[in-house]
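These notes open a run of structures that come right after.
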Structure 1
Amino acid sequence: MRLIIVSGRSGSGKSTALDVLEDNGFYCIDNLPAGLLPELAERALIHTELAQPLVAVSIDARNLPSHLSRFPELLEEVRARHIQCDVLYLDADEDTLLKRFPKLAGGIP
């Protein structure tokens, strides 16, 4: 199984990355609660029709803080199951984000 975790700042392109991965045969889930990561990996291993399942999820700041603080432990739990797991962190500079969210440049009314 191959699992890609996409994360990053708001506006950095996480949804676009998931779209590209989906176009390349990955089953994608946006905004997965981090605490569900090990269970998702386990279920994908057991309940798949594919010989080599490809899964991509986005996990970001919309999660509960308690789940995010456990992310390193959850990631280790997944990797301990011998699942190839990569983390893709996307970032964007401030100018790019201000162009994407122009209302924030002038303050929120």
Structure 2
Amino acid sequence: MFTRLVELTTKPGKNKQLSDTINEKVLPILKKQKGFVDETVLVSDEEDNRVLSLSFWNTKEDAEQYHRAEYQKVHEVVRPLLEAEPRIRTFDVHTSTTHRIAAGKAA
């Protein structure tokens, strides 16, 4: 399993609106993508402009295909709420109780 971590810095006080936009407009796009597994959105309880979005994918190739084909559309949806460009980092999922992945068994 593979994950994309997108670090988002919103305009001041817009983290809730960004989270709602991800849920209402971005998640439906993600759900249509080959290999998409799950989305987790984390809203900082200390910084009113910090949101992390983690998307989980069956394979790195699935995540890369999404990035090439659909990410720009998603970025356009959230751009008006952002103070800075998103920072995208990628990871192999090592362990997940939710996704029933044990260390060393991630795809």
Structure 3
Amino acid sequence: MSGPWLDVCAPGDIAREDVMRFDGAGRTFAIYRTKDDRYYATDGNCTHARVHLSGGFVMGNLIECPKHNGRFDFTTGEAKGAPACTNLKTYKVRIEGGRLSIDPSI
């Protein structure tokens, strides 16, 4: 069951192969844009050290945490590199009316 969608930004507000921070519904998210203009959303903090992933480095479908270089596949949330070993939660993304929104339902 879906809850209310959260308006995040215009799709062009996120550079290709980049990540941005979004705070909403009492939580922090990371919103990603791939090289081929696909958008994804995950929890905003690394599951290892609770550092925000928006300061990290995007490489293909991976986000590298800026603190200890743990890596996650942001398309699935899967932890891909130590010291990160707990997966991120992912969220549905949609683009409607020129706006990018996420469904914060878990």
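What follows is calculated from the coordinates using simple rules that are stated; it is not laboratory data. The structure presented is a predicted model; accordingly, all values stated were derived computationally and were not measured. Cβ atoms are built from the backbone, for glycine too; each structure is taken alone.
Side notes on the structure shown:
- helix-only ellipticity at 222 nm (-39500 (n - 2.57) for each DSSP H run of 4 or more, over all residues; to 500) from the coordinates reads -7500; which among 1, 2, 3: 2
- Structure responsible for 0.50, with FRET efficiency 1/(1 + (r/R0)^6) of positions 44 and 92 (r between Cβ atoms, R0 = 25 Å, to 0.05) calculated and labels 1, 2, 3 on offer: 2
- Identity of the structure behind 3.0 (criterion: distance in nm of label points 7 Å out along Cα→Cβ at positions 12 and 84, calculated), options 1, 2, 3: 3
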